[in-house]
Structure 1
Amino acid sequence: MNLRAVNVPVTDLRREPSPHNQKYEKDPLQESQLLYGELVIVDEEKEGWSHVAAVEQQKYFSTGAWGAYPGWIKTSDLFSVKTSLEDAQKYHAVISTLLANVYSGATLKSPVIQALSLGTRLKIVAREGDWLITSLADGSVGAIQSSQATTIEEMQASSPKDKMNKMITLGQTLLGAPYLWGGRSAYLEGLSPLTSIDCSGFVNLLYRTVHGIDLPRDSHDQYLKCKKIEGHELDVGDLVFMASKAKPEQMHHVMIYAGGGFLIEATAASRSVRRIAVKDRFGELHHNVAAGSVVGECVVYYGAVQLP
């Protein structure tokens, strides 16, 4: 197995081996993004690109099977992993701020050796006061402020309700971030490649950061993993899906119910992450919009993520 890990803060997963257009406009070759330390299995290399299977992003294939999300990544953004896939997948904490710096030592005066996006997973080897000492994917060791990460123990100690409320609070820190087709990273201005999120990348990152779970990458696949519910059953953190009238069984958009009659979504129409009232989105409250109802040119469905 040719197992590798991402060695940059964010890298693009492409449908074909060609770079992103570097604009906040739809690039049809953009599939997703991977974060530092995320794992891939390489099956082909050519002209500076590697064809990979992104093992932490699941996709439902037309064959009826789930598998790792395929695509092309710049070979220079990857390095070889010497441990087993099982060992490489173990982690102890997740970055829970938009950006976190890893320092060479447990002091802000130390040099920064890596910058990490929201949702990046960490292996923790020790604690020093308010610092977490982390073993990075390339084998080096650094320190990160503990206030910028959530440990597995902290996740497990929180009630489901508290985690859902925390997820909405975190999601609201991303309000105004530009919409990026295929994006799955916190918006960090000035980075290359472009960073930010699309609708399902937004949902994927929030559930990973707060609940420690990997939902599938795409909105339709997220719907397949949900318990199907009705509008009047919506609770904080549940998902609202939309399909076109022409293809009512294929979800193309997902939103998060924020409570109080509001949704949070990353949408191409507004070109950003926004908070919007259900009544403004659907013309009436969700209690009155049954699953399968037609709203404008779309069909609405609802889902509850099954938590471990």
Structure 2
Amino acid sequence: MLDWDDLRYFLALARHGSLSSAAKDLRVAQSTVGRRLASLETSLGVRLLNRTPDGYVPTQAGVDVHQQAERLEAEALALERSVAGRDTRLAGHVRVACTETMATHILAPCFARMQILYPEIVIELIPTPREVSLSMREADICLHLRSPEQHDLVIRRIGTLAFGLYAGRSYLQSRGDPDFSNGCAGHTLITQHADLQDTNWTQWLQSLAPRAQIAMRTGSHDAAMIAASHGGGLACLARFRADQEPSLMALEAPVVAPSAELWLVVHRDNRATPRIRAVLTAITEFVGENVHHLNPSEQRSMALLRTGD
């Protein structure tokens, strides 16, 4: 008899192409993924995936099974969302995905306060630089820095995150102020990885300082801020964080840094579920009510501003 769990493991391995990535996605051991694949192939009496130097590649039978399994998965997820949407309890798990900085400095304190009001709601906070799929139940709610392109989503803009140019005080003492007229020759830059949600800040920084040398690339905003504060170079940082770091200096650039809109996203099938609605409301209210707490120099930088739409 065919086991649906075996199909789930097969789908993960077919999508990721490696045991390690599939195991990480499913939160199991690599041996479990391999065992489940063998079980499915034994049940069907056919090989589904061939292992190559470039990873697992589907056979023709694997392609056919993959297509049918995805249809079954979509129907199962739709049924799960439909049933979950009828849950009237302010209790249960809610998975929220966002970038590391928003998880640490915005959502973590938000959910700490929320726990007092809703002690039976358990938040699973998922810091990730990539855009997760709500349709595939990778999360229930996302807080994005750009409007997602997935279908069947309810999207609301709840704020604007401002960025600026910063450098450590010790760095400026040794290197001097950057000269934008000559492309910041003699300076170093701290930039973001190209696979993050938005690379506008790196492009902006490099356009200001084409003659500067890139000293560090990172996928962590906090790592970039700490590196800059220790003299690592010029960095484009979120003002609501960088303005609070006494070892950093805000620099006046000839071109204003691009801002990022904060988008709160939920699947339309789940938006009326009470526990998810409670989390959506808590996030929106926290962003609005704690502007001054998050950014003490709000009037100067407009770091985090509730839009109200």
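Computed from the coordinates by the stated procedures, all read-outs in this text should not be read as laboratory data. Quick caveat: nothing in here was measured; it's all calculated off a predicted structure. Cβ atoms are built from the backbone, for glycine too; each structure is taken alone.
Each of 1, 2 could give helix-only ellipticity at 222 nm (-39500 (n - 2.57) for each DSSP H run of 4 or more, over all residues; to 500), but the derived value -4000 comes from 1.
For relative contact order in percent (Cα under 8 Å, 6 or more apart), find whichever of 1, 2 sits highest and give me its label. Biggest value here belongs to 2. When mean count of other Cβ atoms within 10 Å over residues 4-11 is calculated, the result is 18.4; to which of the structures 1, 2 does this value belong? Of the options listed, only 2 reproduces it. For the set 1, 2, ranking by percent of Cα pairs over 26 Å apart places 2 highest.
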